[in-house]
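Pasting the structures in now, so scroll down.
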Structure 1
Amino acid sequence: MTLIARRTLSLIGAAGLLVTLLTLTCGPAEATSIRINAPRIELELAPGESYSGEFVAENPEDGDVLCRLYLEDWAYLPGGAGDKQFLPAGASALSASSWITFSPAEMTVPSFGRQTVRYTVNVPQDATGGNYSVLFMETAMGTAENDQGASVQVSGRIGALFFVRVKGTLRKEGQVKAVDVIAPAGNKPLEIHTTFQNSGNTDIELGGNFLVMDPEGSVTARGQLQTLYTFPGTLERGVTRWAGSIAPGTYDILLTYDLGQGQTLVEEKTLTVG
């Protein structure tokens, strides 16, 4: 009996980074790998505007690889860590999948060769805010046995994430609902718990930094805040852990949260280290 199993790779990365397709070694002749040079495609387009682009798929191994291409929706999973869930095209209220056409729908990437994937994004006249899709390349990766000893056909896929933001309609808005600071103690690091509400209409990757200042205003410690990945309407909570040393005493912590596009939110808290 042959069953179908799909393995999925979630992608976050800067444009230009080569990302490798999940590889399952089922035997020397059955392992395969594909890389793409644009795992993240970010576009800001006006209502009614069209944009055409391309990315390159590369096969660094001996043996042709047949790929099937298709679109799905995606969203961040709860937790703010940037993990993703994938949905059928059109299932999400923030779907851009119907705006995208691409070619080819199927292609063979030759041994140690490359193939170009071309796409066009057509933004509707009434579109607003942030909209999202993923263009997957899927390939059969061979067979393996499952726990019951049945032969399983394994597929792998790699995706280019689309962030399509509609120019002139974007509202990058949000509120820090709560900040809880837990002082370091023993081997436990300083912890900063942030609860953030994305009240705008586009994704926000909430980063930032913090300063720990003594009563004289001197900075005794500083660090980066853990990035929170949010979609419109979501409430996320993230934790920053900082393992540096802070002497006993009472301090002010100044937290600056970066919403992007020059927008910041500032919070101030008191920290007592015993």
Structure 2
Amino acid sequence: MIKPLVSIAVLTYNHEQFIAQAIDSFLAQETTFDFEIVIGDDASTDNTQKILKAFQEKNPNKFNITYHKKNIGMVPNFVNVINSCKGKYIAFCEGDDFMLDTKKLEIQASFLETNSDYAICFHEAKIYDQTKLELIDDNITSAAKEDYNLDDFSKGNFMHTPTVMIRNDFTLPEAFSTLPIGDWPLYVSVLKDRKIKKLKKVMSVYRVHEKSSWSSKSEVFRWKTSVTVINYILDNIALSDSQQKGLKRTKRKFKKKIFDSKYSLFLYLKKKFKN
């Protein structure tokens, strides 16, 4: 296979219900360049690996799949997939999401090829609520702003995974594998002094269901995770003073939310036991 221009990075774990739709959407991409599909299956206990192997047998040159025998965790799996990507650009899509527009890879890669001052581009998305079996609009990626920098991104990650394409010109430190999530700190590492472009076109679907790796978690869990990630970024990534201040403000915001949540629980329990 010729060296691909784009690698599609995919994490799977017990995605038997969704993975075929995801892969079909990858294979349906219409491009003027070669692309590869790099998958890390984290020791699924359902039929996910069986489905992956069937696709791989039909398209052996298109896939680079690692079948882990033991569950290694989301971020170590993420790092393994990233390090296996050979493309100049990496597009992300987890095994429970899927691409909607057959020109998605072509549009995003073409933008990055002709705009060297941008490290990342993403686009608008639809949300599929698996419980309600309903496709709904997303009020995050549909925000009006089109250009972002690291100062904006210090407030938090506003990009859904299946909408993102980045330049593959970075090296991850060993400590990265210890983080609870990988996307936000990765994007900060890639950005540096470059920019993010939002493309005003819906090209992917982000699926929400009870086992989603992020959306299914409680708000408190997500706030605590964000604080951990900010500490990592501040300790490991070179940032300007304004960028550091922005991250510290965001950290204080999350810590206040955690405190307020604990205090509300304390007042509730105090009232309950008093009665």
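Using distance in nm of label points 7 Å out along Cα→Cβ at positions 184 and 240 as the calculated read-out, with 1.5 as its value, let me know the right label among 1, 2. Structure of origin is 1. Mean projected area of the Cα convex hull in nm², for residues 96-175 alone computed as 9.7: which structure among 1, 2? Label of the source structure: 1. When Rg/Rh (Cα atoms, Kirkwood Rh) is computed for each of 1, 2, the one that comes out at 0.98 is 2. When helix-only ellipticity at 222 nm (-39500 (n - 2.57) for each DSSP H run of 4 or more, over all residues; to 500) is computed for each of 1, 2, the one that comes out at -12500 is 2.
Bear in mind that the values in this text are calculations on the coordinates, not laboratory data. Because the structure is a prediction, the values reported are computed rather than measured. Cβ atoms are built from the backbone, for glycine too; each structure is taken alone.
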